[in-house]
Structure I
Amino acid sequence: MSTTSSKKRAYASSALLYALFVVGAIVLINLISTRFFGRIDLTETKVYTLSQASRDLVKKLPDFLTVKALISSDLPPEMKTLSRYVRDLVDEYRTSSNGKFRWEALDPGADKNLEQEASRCKIDKIQIQVLRGTKFEMGSYYLGLCLLYGDKMESIPQIGRAEGLEFEISSLIKKLTVKKKKIAFTTGHGESDTNQGFRALKQVLEQEYDLTTVNPSTTEIPADVDALVIGGPKQALDEKGQREIDRFLMTGRGAVVLDDGMAVSSPSQQQFAQAGMGQIKMVQINQTGLDKLLETYGFKVGQDVIADNEAAMPGLVEMGGGRRGLTQLPIWVGVQIPKSQTISILDGIRGLVFPLASTVDLVGPLAGGNLPAGGKLWKLASSSPSSWKHASFFLLNQATKLEESKDRGPFSFGYAYQGPLKSAFVKGPEAGVSTAEKQPPSESQKPVRLVVIGDSDFANDDYVQLSRAFPFYEAGAFMLHNAIGWTVEDEALIPLRSKSMGNRPLGVVSEAKASTLKWVNILGLPVLFCAYGVVRWRLRRMARSSQTI
């Protein structure tokens, strides 16, 4: 008995020492964690980890930046987690900075002075329905950020979710501390710009850039413009406008050229205005006047439309009576982006839809993929081998049917190029331009960043709105935003736009494979857990049966 008692005491002592060791280790880890920040982030895009771009931004702060986090102390449980994330994120900015990033948390709820401070910072209360006892009540809470830099102030009035918060904060820091670059959208030829066609994109572009418009056919492009966006002209640019664009590029500044080889228009003939035909739309060759410029630089946009039955997506058509509806036609082509691409234009872009897109081929100095010294070229997206090229007029409506041609894909939707460019007007006088006394240079003064895409609709407002029902349409606006940033060599925030907690859609797979994957996801983990329990139970039973007394 004494031997048994001594063994029990030994076991009890060991168990007590083990428990004390575990408790001590937990206390020590907590003490260390209060002094050192760390996080294990298992999300694909590292949503909960401050990106290197944000770290670099606060490391280079030229002066002190103060952030006031206005957070109510009585937040409901469903907002507590978000408020902790906000605190952790802002503190990570502080620890990554050069000491010039400061922040403090304030609760305006019980202090009139702090309420006035919140009002000055344009921080609004969030109205949320909460469960108190056995009934729902409306509550008002503060959860916002105020950024102060010198005499300038920016704010995030209400924080409702963690997704995209880092991009918002870094955008505002950049807006406060870094001089904005200027982007000019061409006008006067039926192009889409920030006032018509790209209005949804305007809201986010204004956070990073100064935006303006210019008609190159009547006005010289200002010297302070850093990049040009040509958003799908529907009327031809005259030679004066072409020369002005060429002169701009020869200075070494970049451009994003969206060129529709074919475009949608409404017929003007009275016979088409008969009953049931008033909303008919035609797709026909689009003369943009950009051919000479682009072919000299090495790109040719075809007067055609890429179609693909296997990758057909829903798109908008006229239904009559001023209404529009959805239909699925092969001229709205969905494409997946190769993961091997390394250019920032495609950061966070997993798939795109190109409506009525034209082919883009390499010609002249880039024919066959040959590049001038120092030149770099990236293919941005291409269609599948099952796609074909349609190169003639057709009517666009729900009943549209296109006959497949023998001219098969894959076809390129667009390219990005960085390197020297030859002038398209080196032999001719610079007629009609305000700098007429000067002969334009025969080659760009420095490497130019040029993006050429055979479509302008992919980032259009109509399709951005359509993304509410079909999220894959949202990627078009993201891509154009990225392309502008790449063109002006302002790529710091591009990786942040892709940091989201959205769904990860499957690629194009068969219905049987999709169904298999669905049931594996539903039943796989529970079955594995049950199997693990059965195996563990069997092993323990075998161990007990083998014991001898």
Structure II
Amino acid sequence: MDKQRILWVDDEIEMLKSHIIFLEEKGYEIETVTNGEDAVHLVKERNYSLIFLDEMMAGMGGLETLAKIKEIKPNIPVVMVTKSEEESLMNDAIGKKITDYLIKPVVPSQMLMVCKRILDGQKISGEYVQHDYLKDFSEISRLLLDDLNYKDWIEIYLKLVNWDLELDEHPEIDLRETLDSQRKEANQEFSKFVEKKYKSWINDVGGENTPKLTTEIVADYVFPQIENSKGPVFLFVIDCLRADQWLVMEKHLNDMFNISKDYYYSILPTATPYSRNSLFAGLFPSDIQRHYPDLWVSGSDDEKSMNKHEKELLQNLVERKNIKLRNDLKYMKIIDPEVGRNFESHISSHQKTHFMAVVVNFLDMVAHGRSDSDILKEIAPDEAAYRSLTNSWFMHSSLLGMFKKISKMKDAKIIITTDHGSIRSMRGSKVLGDREASANLRFKYGRNLKADDKHAIYVKDPLEYKLPRRGVTISYIFAKEDYYFVYPTDYHKYLSHYKDSFQHGGISMEEMILPVITMESKA
């Protein structure tokens, strides 16, 4: 491997001979010059991994030399070495894009530490990441053999998510396939766990062995904030938000907000018409149908037909829980960028609003759109790229703009959650049913539904799962793990079309274990 070449610029370089020898013994190639003009000339002619630059030199000073170096090679790391501890000088240097600075007199170990951090940091960090993951891999594999509870599964899922994010930062580590394989194994066991426990959960809401469910989120996380807040309370429901996507977004908010997180389990099916209506209503789908038949619209399972009445369902929940609002409940659904930008520009007018719910549909549209868009598949070919796409969207989104404006509102609180996540569906499962069966890929309802028991949960009586009855002979099925349902007609065509698409409605950690976040402005 070639030695990494360092350029050291200092008009007293002879006094630093021992430092240079020390770094050379550690494997670095050091070139030296005594003035800025020679440094600029060499940077034009040669490639360097790092530059040490003296701030006080005769002739062309350090800051002027830095500016000229950055004009030639803007990405080269530069460490400023200075006798001055004046804050203004530090600000000038940092503003001119130095990588680091050191205060004279420097010792060889300082220089070595800087070299290792800048030049070898990624490699060293990667080695530790690899070691730590292999240790965690064994721990997770051991846990999967135990009799786990819902808290254990949240812990396992978050471990896997955090390793996803670590490996995103270290693409040079060849562990992605190992992690994907372990996640697949975990989802297999998780599906068995949900199949075994789900009916007991929905019949023991709030019980010691029951996770927090969709129906409890508004009452348990939002209403206490409303009752205790002097300022506005905003509930943002980001459709199809996964835990990994939230962690990517969160890093852009840490400077503005104090953030606390919890996790809950989505009801089944993990699909917008069911889970989001239940979120706003605080009721299971069968209870919504029974108590508010005019607000549960039967028909095709799409958002336009079945999520028309979210505000009314939320208003009813406010009234049932006897929550006193200072003014009328506000509700906004953001379905395209123009609506989002317009709302961002007017959000400051809600300083006096007591409670406002905002639904953001972008991530759900990306998940669905990726199935039919070659461009989106090219942009986000895998999970890591999907997170990167989420990050890029959020950085430039009206949603981030809204959060920034709310952070400046007096006594404002934000609760963020989602109705379901999504899973990258990789395996098709043949399903049989009549012509009237629903078209969903991760769950279906209809007559005479049949699918492989290893791939799906069959629900003969919908009321056992607190789902609405659509007729005496109508049953439901939910896909497990990363399976998606394909009918026998044109089987191979649709098997190929939907493979490697992000879907929701079924049973997986990604779809069911969901974040609920509370944010309070640091200002």
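When helix-only ellipticity at 222 nm (-39500 (n - 2.57) for each DSSP H run of 4 or more, over all residues; to 500) is computed for each of I, II, which one produces -10000? Before the final figure, lay out the partial values.
Details: I: -10000; II: -13000.
It was calculated from structure I.
Suppose mean count of other Cβ atoms within 10 Å over residues 217-224 works out to 19.6; of I, II, which structure was it derived from? Can you show the working numbers first?
Details: I: 14.0; II: 19.6.
That value comes from structure II.
Taking relative contact order in percent (Cα under 8 Å, 6 or more apart) for each of I, II, which is largest?
II
Each reported figure results from applying straightforward, stated rules to the coordinates on display, with no laboratory input. If you're wondering where the values come from, they're calculated on a predicted model, not measured in any experiment. Cβ atoms are built from the backbone, for glycine too; each structure is taken alone.
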